[in-house]
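So, here come the structures, one by one.
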Structure 1
């Protein structure tokens with residue numbers, strides 16, 4: 001693994017300075033002195049406090065006398081991190097990942113400014129530690145890892161009190177909230193209150209990728225109980241020891257929380273995360289036309305998948321309008337799979353300027369092909385269920401297996417969001433060799449890695465070298481022989497959700513519309529060059545995440561203006577936004593991205 005910093009931080013910091021404002025940061029007013037400053041990770045600079053600042057803040061004698069520069073602090077931490085990597089070589093991967101998470105978490109709890117600079121400058125290597133896949137391990141072990149709280153915890157026992165509880169959060173302004181009820185954490189199921197690790201990790205990505213000010217973020221755990229018997233019997237479990245609330249009782253808790261946060265922070269953007277399917281769709285439809293909110297599992301995953309699907313059309317050297325003719329088999333009828341199908345059908349309608357068409361989409365769940373003959377079909381899946389007349393000519397029927405569907409449909413794209421590891425087996429992958437596409441696409445998007453529908457190595461081995469491959473987890477590229485490489489694309493939601501959130505925030509959007517989400521996906525799909533796409537690279541490097549987020553955020557902003565849902569932010573109103581050129585909107589978004597530097601601290605009583 002290559003790091004930007006091993007002995008010296010200078011080159012990495014120089015590269016990052018282009019994101020900083022040209023102006024020297026203004027002073028920050030603090031109402032603390034002495035040890036209280038050192039115990040606050042937002043204001044603490046460790047040994048970086050200048051001597052005059054130490055005098056102003058009553059820090060003389062509380063720190064070693066030598067002043068260490070930011071660059072030296074940065075390099076010292078990176079040396080420690082690299083030493084940890086060397087010392088843990090050969091140990092179990094889960095243990096190593098948790099050790100890395102711990103050292104980063106300790107830095108965050110001590111010095112947030114330094115933590116976020118380290119994260120921004122090394123985002124490609126650190127995102128898998130603070131986000132997926134390591135965040136899944138953290139959530140599974142959260143009760144044992146807990147040291148100090150991050151975010152807020154609202155429980156069913158707070159019913160009737162949430163409007164007052166929300167004012168216990170010390171920040172006067174909150175811009176971004178990520179909320180979970182812990183009911184479906186990644187592919188790990190119900191982890192109850194331990195799911196707080198997901199909002200924490202997501203918001204760290206928001207800070208690093210979108211430049212959301214970390215003083216204005218709020219991770220939230222909505223604890224309505226758990227149906228996980230292991231947690232209920234665990235003496236260390238920190239959540240409510242009761243079965244999950246259901247029905248109207250559940251919705252009453254969520255309603256009260258949403259009303260509370262929007263009473264205090266009416267302009268905050270809210271992202272719903274890892275809700276089980278029945279509540280994911282219910283809450284999205286319940287709130288999306290009233291508040292500025294979205295569900296990342298439904299809409300973010302769908303957007304990233306759509307960007308990959310559009311890029312796969314480009315990889316065939318076909319115009320994007322040919323997407324309307326792509327036959328797509330989706331395995332997994334949960335919130336993510338249905339979200340992909342809905343956004344893909346909307347994209348077809350947008351391209352063809354016609355009503356939504358579902359004829360080229362085939363949806364499978366654990367019982368096989370979903371058809372209209374199915375009893376008790378989920379309302380969200382109903383539009384994608386096949387009628388007898390649509391599939392009889394293919395020799396398919398209710399419950400047809402995946403291998404039957406692939407052999408007879410010959411899809412251009414096979415996309416998995418099933419959470420079932422290995423469901424794209426050797427037989428299925430070999431059948432993709434007969435795809436009607438010149439460059440078949442295989443998307444194994446389930447997380448964590450153990451739940452991926454297939455590995456990258458198996459995809460290239462059995463489906464052939466002439467495929468494009470994407471996964472939800474970070475598989476390594478595959479060496480194909482003769483000097484060729486099978487490029488692996490991680491269809492990571494972090495390509496989109498930071499831009500969706502940032503674009504919505506800086507535009508002052510009242511709501512987040514379907515067209516704003518489609519604009520985000522289309523901008524991501526167009527980000528890559530033709531040469532990159534033709535070599536099988538569908539998504540850009542995570543190293544470019546701030547550039548990507550600025551472009552995606554600007555696309556969201558422009559669509560918000562076009563749909564007249566933008567109300568502006570601060571001194572920039574909707575009229576000023578509407579007069580900006582495309583380039584000016586990108587620069588406007590960049591200018592609103594926070595960057596971590598030490599600000600001079602001034603004490604005020």
Structure 2
């Protein structure tokens with residue numbers, strides 16, 4: 001096999017050595033402490049076996065992996081070595097030989113057979129036979145042509161495959177529920193691409209079983225009721241555009257498939273969204289606070305906030321399959337999510353939503369230095385992304401020119417100014433063009449500050465947010481040559497932590513929050529005076545002012561909204577919310593069948609063709 005100069009710069013990552021059998025693992029540990037189980041299959045009968053080698057330009061480590069199969073010796077196992085590029089080849093071969101001899105001795109002792117007197121392990125080459133043992137692999141890989149170099153182990157000869165497609169990280173969820181889609185997480189492919197890789201699912205009663213029954217293909221698997229009590233195994237063969245396949249990697253679920261939690265109210269809601277919308281100007285929007293693990297797993301959550309919820313149902317590994325399956329069942333065009341853990345965004349939401357058949361694109365906006373934030377997903381087939389902005393309100397309030405007028409009115413109160421500027425609240429916007437039309441949507445998503453005495457802070461945050469949105473739309477009209485303001489419509493979603501009786505709802509639906517509102521005096525020392533807010537958009541609330549979008553034993557009420565520009569969009573329908581009886585069936589939510597303390601809002605809108 002010939003190597004180009006580019007192929008001599010390789011990436012290095014962690015691999016695992018299989019010991020005992022293909023389910024017992026010996027972990028190599030890196031700084032990321034990622035664990036892998038690799039099993040490499042031989043090719044078709046009559047073809048040359050392969051030994052896989054990997055090195056990176058920024059590392060001296062060399063991974064060597066091959067499978068040794070010998071029917072006479074009853075040996076079929078993977079060997080995995082990590083050595084140094086500068087180590088003499090002779091020393092590495094001696095290490096391989098010693099390892100194989102040790103394994104054979106154990107195998108022969110168990111089968112009561114006599115091991116071979118000697119295990120020959122050597123490199124073969126017509127050109128380098130006399131010199132190979134004097135070289136290092138670093139030396140070998142600088143040669144112009146090493147395609148004729150082979151590895152021989154006893155009577156098996158291996159081709160050297162340098163830098164093949166490679167799985168450097170792979171995990172499976174720790175909780176797998178019947179009736180729900182499961183998937184591998186944190187799949188990292190080097191020297192290959194996902195679209196050229198193949199996934200296979202199998203099941204067995206025990207992780208140590210030799211016989212696994214194939215039950216699915218692809219990267220996602222809808223777990224069947226018949227799988228309850230079985231462990232799942234996911235095997236991935238990495239590939240690249242050149243048709244090269246790398247070593248197969250497998251991962252076995254740490255626990256058996258669990259029974260379905262039973263009927264979940266969101267499954268009934270899915271009856272209203274069986275398919276994606278078909279018309280170009282029709283848009284289904286979802287707004288959903290997922291309940292970040294950062295908060296659900298805290299001691300305070302278990303003892304106070306959600307004391308009614310058994311601890312196992314608060315665990316993120318239990319809640320993930322519920323809210324992910326809930327989300328995908330709404331067949332939405334735009335998702336506005338709040339309280340999204342960064343790792344859930346990276347390894348779960350993107351893993352599902354950005355892959356076929358959904359093909360969304362996701363954009364995450366963390367709340368300052370917090371490990372959670374807001375995220376927008378939109379369907380690539382429906383929209384072109386023209387612009388996206390992330391505004392950390394607190395730090396930007398004193399500095400952005402668009403905020404100057406309102407900031408000058410409140411900064412005279414030092415306590416008020418300090419409190420609002422110290423918040424990590426984030427506003428996220430995406431400007432989308434509806435494909436096949438001349439219409440545009442500005443999607444805004446936020447999660448406003450919560451505190452019982454902070455109505456004034458939230459109302460000001462909303463005022464600043466609408467100033468930014470107004471500025472963004474004016475700028476978009478110029479930057480993207482949008483022919484008319486009527487061709488761009490605003491959709492503003494989020495958890496506003498504000499009930500309809502407060503000023504935010506009035507500001508959004510009546511375009512005015514006057515200076516007489518009680519919100520301004522929610523904290524006596526930070527009371528806001530001589531401030532009135534207005535915004536120029538005619539907005540409606542998709543659900544109006546429902547009784548509940550958040551339901552716990554400590555508080556229940558409407559905190560979440562899908563606000564839409566009513567002179568740009570026609571409201572087609574909303575998906576009915578869960579009933580109060582469903583919400584309190586297990587005292588409150590979250591519960592075994594509700595993954596969050598909020599419920600998802602799902603609205604179908606249509607861009608008006610004759611918008612004024």
Structure 3
């Protein structure tokens with residue numbers, strides 16, 4: 001057996017210390033991390049160390065675990081530097097060398113940290129190469145090793161990678177902290193792999209486990225954690241798991257509050273006003289994002305409650321199964337113990353009051369919906385404080401569209417027709433105010449969305465007015481008829497403005513091909529315009545003739561487009577059948593009008 005003299009050990013210690021200094025201490029010219037020259041110096045030193053350690057192990061009959069750990073750490077560091085340099089094949093070679101020498105020894109205190117780190121890094125490399133199953137295999141092995149290590153009795157204290165070389169640095173995280181941090185990264189990477197493989201259930205589970213693990217660490221990034229928790233809530237609410245969505249949003253709000261308190265209570269930052277201002281700006285930014293997630297929660301709950309009530313009204317026999325305690329997600333596939341366990345028990349006491357500000361149950365009547373609506377309104381007002389029109393126009397527009405949607409769903413729960421109409425009028429006020437502030441050239445997508453929504457909203461008020469007129473035995477007043485015509489014309493105007501925006505120029509004809517993402521909106525604009533021209537009430541026969549011609553023109557465009565696009569025809573076959581019926585009936589009506597006009 002080779003005698004390991006002190007000079008050799010000191011040399012390895014000194015070299016690794018130099019490597020860490022090169023990689024961990026940014027110079028004055030580059031605060032973002034080491035440059036290529038610095039990393040190359042580190043690799044040169046690491047390769048010198050590799051030769052010396054391999055020589056020791058090759059000439060020793062007893063494989064000393066410390067030297068095995070040293071060699072593994074050297075290969076790991078070279079691999080990580082190669083990843084930074086985007087030399088992924090060379091990185092993989094070195095990381096696999098690290099894995100190979102640790103085989104069978106992974107659960108030793110000297111080996112557990114480099115094992116987990118190398119497996120994580122290999123998972124990243126194969127993920128970047130698009131080999132997701134291979135990526136998953138590496139990170140899942142990392143998870144298994146961590147679990148096996150924690151199940152040892154007693155659990156040994158892991159040995160830090162620097163301390164293997166005899167370097168003790170009080171400023172470095174403890175080996176135990178590094179172990180938990182590596183496991184948090186493992187969980188995060190597994191979540192990403194499952195996400196890209198479309199296994200959204202497992203991806204959500206591992207995202208939650210990552211957040212849970214991060215709560216246990218002492219260096220929690222408050223902002224990042226809150227944003228990730230709020231983002232995960234979006235998955236839950238879209239799957240109708242509103243209990244879990246609400247819990248994660250409440251947790252995000254609580255953690256943001258802790259961060260705010262830390263900014264208020266930290267006098268150390270007052271010496272650097274610029275740093276503190278940046279932290280406050282980040283806090284306000286992410287608070288606005290979480291507020292928008294809360295608003296989406298409320299809007300989606302209103303929407304799904306509306307859809308459920310419509311479905312129940314169409315299936316009266318099922319209504320007896322409805323109770324006030326029923327929750328979205330109760331009957332959903334995947335509502336298993338995994339979802340029910342997705343709670344942050346450590347935060348439960350603090351976040352329960354936050355969660356209780358809004359229900360996680362289906363809304364049954366106007367009182368239920370109004371409570372949710374008022375919360376949504378408050379959250380969107382909070383978001384607007386950061387996402388102002390002058391500084392974040394696109395975000396501001398989306399916030400105002402959300403407010404319009406909240407009024408739309410609230411109106412469904414309102415029984416009084418006049419109050420329904422007032423809610424839609426409020427939507428119009430909101431959207432028309434926004435559209436006046438936008439330049440259609442620079443905010444074309446946003447303007448198109450608003451023009452369509454304005455057309456739909458004017459049509460919604462029109463439906464209310466016409467239904468009320470039909471239900472009355474009284475002769476309609478001229479003012480009522482005038483109002484109906486104004487609503488028709490306003491709706492047509494916005495649909496036409498949207499359709500004009502799809503043309504190459506103002507004088508150009510309608511395009512023969514619409515972008516895929518705009519086909520439905522464009523054809524609905526034609527379909528609805530055709531209907532609206534028919535709903536204008538006038539005694540003037542020339543105007544009636546003109547309106548019927550415009551209606552036929554709109555329906556014919558719809559039919560012609562579907563004839564040349566069979567896939568669209570299949571997608572909109574119900575509307576297509578209506579158009580075909582009307583282009584057969586309307587010419588008869590037109591002919592009679594023209595005959596009566598010629599006789600008069």
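Each value in this text was obtained by applying a stated rule to the coordinates, not by laboratory testing. Values in this document were obtained by computation on a predicted structure and should not be read as measured data. Cβ atoms are built from the backbone, for glycine too; each structure is taken alone.
So helix-only ellipticity at 222 nm (-39500 (n - 2.57) for each DSSP H run of 4 or more, over all residues; to 500), computed for just one structure, reads -12000; which one of 1, 2, 3 is that?
Label of the originating structure: 1.
Matching task: 1.9 is the computed value of distance in nm of label points 7 Å out along Cα→Cβ at positions 137 and 273. Pick the structure from 1, 2, 3.
Value 1.9 for distance in nm of label points 7 Å out along Cα→Cβ at positions 137 and 273 corresponds to 1 out of 1, 2, 3.
Can you say which of 1, 2, 3 returns 15 when relative contact order in percent (Cα under 8 Å, 6 or more apart) is computed?
Computing relative contact order in percent (Cα under 8 Å, 6 or more apart) on every structure in 1, 2, 3 gives 15 only for 1.
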